Structure I
Amino acid sequence: MQKRQSLAGGTRLTGILGIGLLSACTPLHLLNAVVLSHPYHRVRNIAYGPHKREKLDIYIPKRLGAGPIKVVVFFYGGYWRYGSKHGYKFVGEALSSRGVIAVVPNYRLYPSVNWHGFVDDGALAYRWVERHIKRYGGDPKQVFVMGHSAGAYIAAMVALNHPLQKAMKLQRPPCGFIGLAGPYAFLPITNPKVRQVFASSRHLIDTQPIHYVTAGDPPTLLLFGREDHTVNPSNSLQLAAALKAHGDTVRVISYPEIGHISLLVSLASPFRFLAPTLRDSMAFIRSTACR
């Protein structure tokens, strides 16, 4: 009973944080402020493309193991309309504290670009990482993509969209994909804000990550909260079913009493009691090897 009360209290707190998290306002910085551990060296504002927002930060563990280490490229959410890598130090801390290099890119946003713009930026950031991360101690053959909400959409497109991979001249697909509460199969589009973002598409099916599933896709871990009322958990279940139907490796984990924002917040060190999101993500990363 005591554990349930703590969980409920944490959920109320993350609900309060949620409004600011979604709008990238002060509560994100407050969340970063309560992250006390600094197990990383942070390299900031590396350009991966010519546009102002095409920059990324790298979180490198202070204690590197022998040889190149695994890398995770994390894409944040925000309805593809807002957000900044500066608000996600807690994600860089979480991943680097577990011995992997974390890369957090910015990407162009609607309405400055249509949906092709932020998807292309995701692939371009990934391409930069696979070509340059070795100089920072990372293994370019073991680069994972990870994202939350709209960022999980971008990560999914980088992992699954083979025409995109070819067009952006990626050397190889990601080693694995971790999606946190992502929209992967959301037709028909009922949310007016989301409909605007994808209105330029002549064929809406082309905007759906599930449309690109084929045999041989990267191993996938899909996480969501059962109390998510922002992105329907059916997105994860449908994508998992499509991957399984093609013989791909996929695991789905759902967390009780966890909502859309609680899932993200559970990566931050003071709130990891909410859900084992970091533990489950790291177990997937450590058990997945690509060469």
Structure II
Amino acid sequence: MKRLITLFSLILVMYIASGQKYTFDVEVTGKGTPVLMIPGLSSSGDVWDETVGELKKDYECHVVTLPGFAGQPPVEEKNYLNYIGDELITYLKDEKLKNTVIIGHSLGGFLTLYIGSKEPELASKLIVVDGLPYFGAMQNPQAAPETSKSMAEMMKRNIELQTPEQYEAMQPMMLKTMMNADEDIEVVMEWGRKSHTPTVAQAMYELYQIDLRNEVSKIKAPTLVLGAWVGYKDYGVTREMTERSFQHQYRNLENVKIEMTDEGKHFIMWDDPDFYFAKIKSFLDEKS
């Protein structure tokens, strides 16, 4: 424990010495209403490049890459998601960002919900791209952290023990369920190669151990959720099943709009940009 604290302190000193105030990287582009963009597991903030290109004329885009992902230095923190969520809240407050729109993909969508439920007055609107309040209940609505703990521990252990050769062999098959284009698969694989394996394992574990399904009732900001299902249709998953799962997970969030793509897989912003941008722009144009 003492060694862990010393290592964590050293990392903080390194950040301060380098002039970086936060453990995540952030790039700011454009002018207007602030938009905080949070990528998913192992992803770079570059996943939002097309979104920034569409929004930067009217919005100030704050694009983050989370610690431990896609080459960003890791932070030694056992409660990774809570720590990062709280740090993003600090960033919004320190930078005095008003009426901020927060958009997150997958794990980033989970963090979007975390911020919105913990600080209900902080954001004007929330957008969740194929993310859920509780990842453990994707297949089984009755799942809970205590019933998913052994599976989450096994998943974490498997990620930690995975060799580079196993990663190269397994990732293309898994990523084919998440995006359509081969060139996009290679981009995401490269981000994964540059990610810190213990951080990825810990974050994945926590997604199955933190349940926000009740917490989202505290969210006050209008929320748009974009969901995907076609990546798993070969495994018997239907649009109706997925939509029902999303509605069940978000049942405690009062002001939510759920939209499903019939063409895009998990990376909706790449696979179905027409749907993606039409829904986002319409939602942003709506008066709260």
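Descriptive notes on the structure:
- Structure responsible for -11000, with helix-only ellipticity at 222 nm (-39500 (n - 2.57) for each DSSP H run of 4 or more, over all residues; to 500) calculated and labels I, II on offer: I
- Answer label among I, II for the case where distance in nm of label points 7 Å out along Cα→Cβ at positions 71 and 191, calculated from the coordinates, equals 3.0: I
- Test item: FRET efficiency 1/(1 + (r/R0)^6) of positions 119 and 143 (r between Cβ atoms, R0 = 30 Å, to 0.05) calculated as 0.65, pick one of I, II: II
- Source structure (of I, II) for Rg and Dmax of the Cα atoms in Å, for residues 55-158 alone, computed value 15.4, 47: II
- For distance in nm of label points 7 Å out along Cα→Cβ at positions 47 and 207 computed as 3.1, the structure of I, II it came from: I
- Structure responsible for 16.5, with mean count of other Cβ atoms within 10 Å over residues 111-118 calculated and labels I, II on offer: I
No value in this document is a laboratory result; all are computed from the given coordinates. The structure presented is a predicted model; accordingly, all values stated were derived computationally and were not measured. Cβ atoms are built from the backbone, for glycine too; each structure is taken alone.
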